[in-house]
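Dropping the structures in below, format is C-alpha cells.
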Structure P
C-alpha cells in the first residue's frame with residue numbers, strides 16, 4: 001500500500017489543500033484545521049453541516065500559518081495568524097482560548113456566507129485534548145471534530161461508488177490521508193496501528209459520518225449521496241454509518257510524503 005494523497009484543511013469546514021509532503025505537529029498535520037469560522041454571537045464553530053457554503057471558501061496557506069481567503073466572486077484577503085489567544089470559542093462542546101483573525105476577515109466571511117461570524121485560530125493558550133478514552137498519549141487536537149487525522153482508502157471508495165446511485169469523489173469525505181493499494185474494501189475497519197513511511201499512528205476508531213459528505217466540495221450544494229448508500233451498506237446497530245478511520249499520531253515531528261509505503265496492523269486471531 002502507498003500514500004496516494006495528503007491533505008490539510010486550514011480552516012475547519014472550508015476547502016482542502018493537497019500537499020506533496022507534510023509534518024506532524026502537536027495537533028496533527030501542520031496547518032490542518034488551525035482556523036475556524038465561529039458564530040459571532042455565541043462563538044460556536046460553524047461547519048458544512050449547517051453552512052455548506054463554507055466549502056466554496058478556498059484558503060491559501062502562507063508563511064507562519066497565515067492564510068489568504070479566496071472564493072469565486074470575492075477579492076482575496078490575507079489574514080495574519082494571531083500569536084496569542086485574546087478571545088474564546090467552542091468546538092463540539094469544548095470551550096478554549098483562541099486568537100481572533102480581526103474585523104476584515106470577519107466582514108469578508110460574514111458577507112460571503114450570509115451570517116455574522118468571526119475567524120479564529122489556534123494560538124498560544126489554546127487547549128483541547130483528544131478524548132482520553134481513545135488516546136493513551138495525551139495528545140491535543142486542533143479544530144478537527146475529535147481526532148488529529150482521518151484516513152480513507154481508495155478501495156473502500158471504489159466499492160461505495162459501485163453500490164451508489166451517484167458516485168462521489170474522495171473529497172466529500174475530507175480525509176487527511178488517502179491510501180492506495182489496499183487489498184480489499186473496508187479492510188481498514190480492522191486496523192489498530194498504521195505506519196506511513198517513518199510516521200506511526202494509533203487507530204482511535206472508525207469514523208462515523210454526518211451530513212458533510214453530501215456537500216459538493218466545489219459548489220457547496222447538498223446531494224442525497226453518499227448518505228443513502230452509507231445507510232444501506234455501512235450502518236451499524238448503533239445507527240451510525242461509517243467510512244474511514246480516525247488516527248492519533250505517535251510522535252510529533254514525523255514527516256509524511258505522497259508515495260510513502262503504508263503498513264497496517266490488525267489484531268491477531270488464534
Structure Q
C-alpha cells in the first residue's frame with residue numbers, strides 16, 4: 001500500500017507546486033513509483049512537467065464523471081513518475097461537487113484502487129480551502145505545508161491548521177501534519193532568518209531542510225522539467241534531495 005501525502009497551503013506563490021513536483025521527482029529518481037495528482041485548476045504541476053490534459057482524461061473526469069483514476073494517468077518522461085493532470089475545467093468541480101452526497105470522499109475513493117501500484121501518491125492541492133483541498137486532505141495520511149520566508153508567512157496558517165484539524169476530527173482520523181517546509185529562503189537577509197525562526201517557534205515539526213530562493217528552480221518549469229533534470233548540481237536540487245531524505249525518514253523507509 002502506498003503512502004498518500006498532500007502538499008497544501010491556501011496562500012498562493014509559496015512553492016507548493018514546486019515542492020510537489022520536485023519531491024516526487026527526487027523519490028522517483030531513487031526508484032520509488034510515484035503518482036502526482038494535480039488537484040489545482042491552474043494545472044501548474046501538469047505544465048511544469050511538460051504535459052497537457054487536453055488530449056486525454058484529467059482529474060476533473062475522475063472527480064465528476066467517475067472515470068477510473070488509472071484512465072487519467074499520464075507518463076511524464078521522468079522514470080517512475082506519473083501524473084494525473086489537471087485542466088481549468090477543474091475549477092468547475094468546486095461547484096459541481098456540492099451536489100454529490102459523497103463530495104468530500106471522491107478523491108479518496110478514486111485513489112483507493114490505485115494504491116497498490118505506487119509507493120507514494122502526492123497530491124498538489126489548490127491555493128484555497130474549498131472542496132478540492134478538502135478532498136486532498138481526506139485522501140491523504142499526511143500534509144506538507146510550504147511556507148514562504150517572507151513577512152506575511154504566518155498569515156492564514158492558523159486557519160489552514162484549523163481546517164486540517166477539522167478534517168482529522170470529522171472526515172479522516174488518520175490525517176496528520178507531516179511538517180512545515182520553509183521555502184524561498186535567502187540566508188543573506190535578516191528577514192528570512194527572522195521568519196524562519198518564528199515558524200520554527202510555532203511548529204516543532206518544521207523540516208530541517210530549507211528550500212533556497214533560486215533562479216534555476218524558477219526556470220525549470222518553463223522547460224517542463226523538475227530541478228533534478230534541469231540542473232542536478234544546483235542548490236535547489238540538493239535541497240529537495242535533503243527534503244526527500246527527511247520524508248523517507250518520517251515514513252520509516254530508506255528505499256522503495
*Can you spot which of P, Q the value 13.7, 37 was calculated from, given it is Rg and Dmax of the Cα atoms in Å, for residues 175-230 alone?*
Q
*Among P, Q, structure where distance in nm of label points 7 Å out along Cα→Cβ at positions 79 and 119 as derived comes to 0.4*: P
*For structures P, Q, calculate mean projected area of the Cα convex hull in nm² and state which one comes out highest.*
P
*Give the label, chosen from P, Q, of the structure having the highest value of mean count of other Cβ atoms within 10 Å over residues 15-22.*
Q
*State the single structure among P, Q that was used to calculate helix-only ellipticity at 222 nm (-39500 (n - 2.57) for each DSSP H run of 4 or more, over all residues; to 500), giving -3000.*
P
*Identify which of structures P, Q gives the largest calculated value of distance in nm of label points 7 Å out along Cα→Cβ at positions 215 and 239.*
P
*Rank structures P, Q by distance in nm of label points 7 Å out along Cα→Cβ at positions 127 and 191 and report only the one at the top, that is, the highest.*
P
*Quick one: mean count of other Cβ atoms within 10 Å over residues 7-14 came out at 23.9 when computed from one of P, Q, so which one is it?*
P
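Bear in mind that the values in this text are calculations on the coordinates, not laboratory data. All of these numbers come straight from a predicted model, not from anything done at the bench. Cβ atoms are built from the backbone, for glycine too; each structure is taken alone.
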